[in-house]
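So, here come the structures, one by one.
What follows is calculated from the coordinates using simple rules that are stated; it is not laboratory data. Just so you know, these numbers come straight off a predicted model, no measurement behind them. Cβ atoms are built from the backbone, for glycine too; each structure is taken alone.
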Structure I
Amino acid sequence: MMTEEQTKTASKHTRTRLLAAAREVFSQHGFQGATVREICRRAGANVAAVNYHFGSKDGLLAEALNFASLAALQKANVNADECPRMRLRLFIRDFMLMLLDEKNPSSQCQIMARELADPTPALDKIVREGIAPLHEFLGDLVREIAGDKISKIELRRCVHSIFGQCLFYRHSQPVLQRLHPRLRYDRKEIEAIAEHIADFSLAGLKHLDRKPGY
């Protein structure tokens with residue numbers, strides 16, 4: 001018979017395995033396609049373990065959505081000893097690596113991508129805790145580059161434009177691979193895409209002040 005301490009340790013390990021398995025299954029199949037049975041199979045846990053540790057499949061998804069990697073990306077960018085324009089380049093590169101790197105896939109980004117395509121109630125949490133802070137961060141960075149004269153509406157459109165370029169390569173990957181069968185998102189290709197997006201975005205920001213009424 002296990003001691004109380006051993007029981008607590010075993011329970012903690014089971015919870016950790018469930019979270020790891022859930023992130024994997026949710027990222028591969030989405031919330032609707034993921035089953036508690038498959039998550040527990042991969043975790044080596046009893047099917048009742050999800051309800052015991054998380055209350056429900058919804059509760060498990062809420063716990064599986066961890067945005068620490070996005071927060072770390074923002075913190076590293078703020079601490080970079082670079083000018084705002086270079087920080088934008090670094091942000092786009094790091095964000096694109098998180099989105100696309102086939103060798104180090106981010107399960108959180110994959111789950112978010114599936115939620116955007118097929119929303120569930122978890123989307124509110126994703127927007128509140130993951131997407132909104134990221135948009136605010138990029139907005140502050142764009143304002144540093146464009147200056148205080150930029151309007152809130154124009155700032156919002158710039159942020160949406162930059163994220164739109166980045167997310168295109170993630171959401172359109174199945175189409176792009178059919179158009180370009182040899183396309184692979186290795187680090188070299190991702191960094192080249194990020195550089196293009198940064199060049200394109202910075203050129204647009206440079207010419208904002210030439211618009212009437214800017």
Structure II
Amino acid sequence: MYIPKPFVLTDQEEIQAVLRDYAFAVLVTAVDGAAPVASHLPIAHAPDEGPNGVLITHMARANPQWHDLVRLQEAGGEALVIFQGPHAYVSPRWYVHGPAVPTWNYVAVHAYGIPRLIEDAVRVHRLLADLADTYEAGAAEPWRLNTLEESYTAPKIRGIVAFEIPIARLEAKAKLNQNRHPEDQQGVIAALHDGKDPLGREVAKMMKRREPNPD
């Protein structure tokens with residue numbers, strides 16, 4: 001990912017927050033010179049496993065991309081997982097200083113690692129239960145995977161491929177007008193905060209947490 005120096009994101013808490021809060025990510029693989037393949041997947045991050053944590057997810061066995069995972073595992077090749085954080089259009093109208101052109105503020109994290117298939121059915125069941133528990137949290141009556149009969153869940157589990165990706169390296173970018181004058185940054189924060197776009201309001205919060213940097 002192209003990351004100019006002002007936009008490099010190094011704060012580990014912020015990076016982990018993106019992996020946690022924007023966990024519907026894109027898995028990208030490219031094997032043997034073939035065109036890249038991408039799948040959109042809910043991906044759990046286990047931050048305490050290894051230096052950068054481990055990504056855990058699954059896909060339908062009917063999705064041929066899982067064969068790429070096998071090939072990468074055998075060859076020691078890396079897969080890429082893209083986490084798209086909040087993003088918003090930025091108008092030159094919001095700047096004090098000009099001239100200027102429109103841009104887009106955003107946060108993104110790229111995670112790289114060698115995939116490993118998870119083939120133990122008991123572990124797969126536990127991973128699926130944990131994933132459901134995560135997204136059912138806060139419900140008055142959370143749905144639980146263990147409420148289903150094994151005769152129903154066993155074929156479902158056979159119909160997916162679960163895998164994990166120990167994160168070998170991370171690239172993280174927060175493009176939040178750090179290259180603009182502090183007054184321009186304040187103008188963008190105010191406009192996004194007062195706007196109707198919830199992602200824009202999240203961008204404003206992220207910008208507000210940073211000390212403005214003059215040109």
When FRET efficiency 1/(1 + (r/R0)^6) of positions 49 and 65 (r between Cβ atoms, R0 = 25 Å, to 0.05) is calculated for each of the structures I, II, which structure yields the highest value? I
Parent structure of the calculated result -10000, given that helix-only ellipticity at 222 nm (-39500 (n - 2.57) for each DSSP H run of 4 or more, over all residues; to 500) is the read-out and I, II the choices: II
If we compute relative contact order in percent (Cα under 8 Å, 6 or more apart) for structures I, II, which one ends up with the highest value? II
